[in-house]
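Multiple structures are listed underneath, in structure tokens.
Readers should treat all values here as calculations from the given coordinates under stated rules, not as data from a laboratory. Everything numeric in this text was worked out from a predicted model, so none of it was measured. Cβ atoms are built from the backbone, for glycine too; each structure is taken alone.
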Structure P
Amino acid sequence: MLAEGYEKLTADLKVLRAERPKIVDAIEEARAHGDLSENAEYHAAKERQGQVEAQIADIEDRVSRAQIIDPTTLSGDKIVFGATITLLDEDDKPVKYQIVGQTEADAKVGRISYNSPLGRALIGKVVGEEVEVSVPSGDKFYLVEKIEFI
């Protein structure tokens, strides 16, 4: 993942860890209301606790296995993780994407996951090569115009 994605994950982890004591307080308060079998507040707080703990475990796992990549240190003529690619679509209109991890992916700002259909189709391609991608709206064709490591 990119350093930006790593920072976002660690920030999310910090927020979730800060929420733990609030959930414990909510459970204690709900427990004080009496009968737990019909106590909706208690069950909601316990459910939220389970969700938060699962999210924390997931993020801790991803952070521990993360390999941070700086695209500016990369080079080559093939599309790899971290590369910024300029493509020409079927109307010869340029579109620019950066291949990133799932955490950082946001198509609105031109960041696509290496796991996405387009990301998988682009990996390993070189300038001048055509790319065909099957997406829900149909097949799309692109021409790789430029590969940058910025």
Structure Q
Amino acid sequence: MIYDEFEDFAAALPGFTALAGLDFGDKTVGVAISDRMGTVATPLETIRRKKFTLDADHLFEIVKKREIGGLVLGLPRNMDGSEGPRCQKTRAFARNLSRLTELPIGFWDERLSTVAAERALLEADTSRKRRAELIDHVAASYILQGALDRMRHLKND
């Protein structure tokens, strides 16, 4: 099921299961995963997009292997908060995934996540070639970490 409100998504998650964060793009899907306690996001891999069914199969292999309890998709809003064509593509991807799984699917505002990931990789003195290989799943970890931090804050309210 897809949740537009992040609070509803957080409430629908089963306890003590890992989450996957996704940075959906035209050519790739960056994947990050959390620990079962929901404290730390770790970059995992970048899926090179081919066809939706193949991409979904690859993603669900990860879900099964890592015992993922929910998916957080980065929603690429414009800087003014409006939604453009990239948001529409991300929402369509979420709708297609939701037809194949019962997992809760939520969105996280991903503005500047790629910029933050790029900055972190530059600070780590990563080569340009290596940055290109890592950027998507590092950005997915920034998306997921933001969502995890918000959920921890929701529990404390």
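Given a computed value of 23.8 for mean count of other Cβ atoms within 10 Å over residues 19-26, which structure among P, Q does it belong to?
Traced to structure Q.
Comparing distance in nm of label points 7 Å out along Cα→Cβ at positions 11 and 35 across structures P, Q, which is largest?
Ranking P, Q on distance in nm of label points 7 Å out along Cα→Cβ at positions 11 and 35, first place is P.
Computing relative contact order in percent (Cα under 8 Å, 6 or more apart) gives 23 for which of P, Q?
It was calculated from structure P.
From P, Q, which structure was helix-only ellipticity at 222 nm (-39500 (n - 2.57) for each DSSP H run of 4 or more, over all residues; to 500) = -16000 calculated on?
Q
Taking percent of Cα pairs over 17 Å apart, for residues 83-138 alone as the criterion, which structure among P, Q has the greatest value?
Q
Which of the displayed structures (P, Q) returns the greatest value of Rg/Rh (Cα atoms, Kirkwood Rh) on calculation?
When Rg/Rh (Cα atoms, Kirkwood Rh) is computed for each of P, Q, structure P gives the biggest number.
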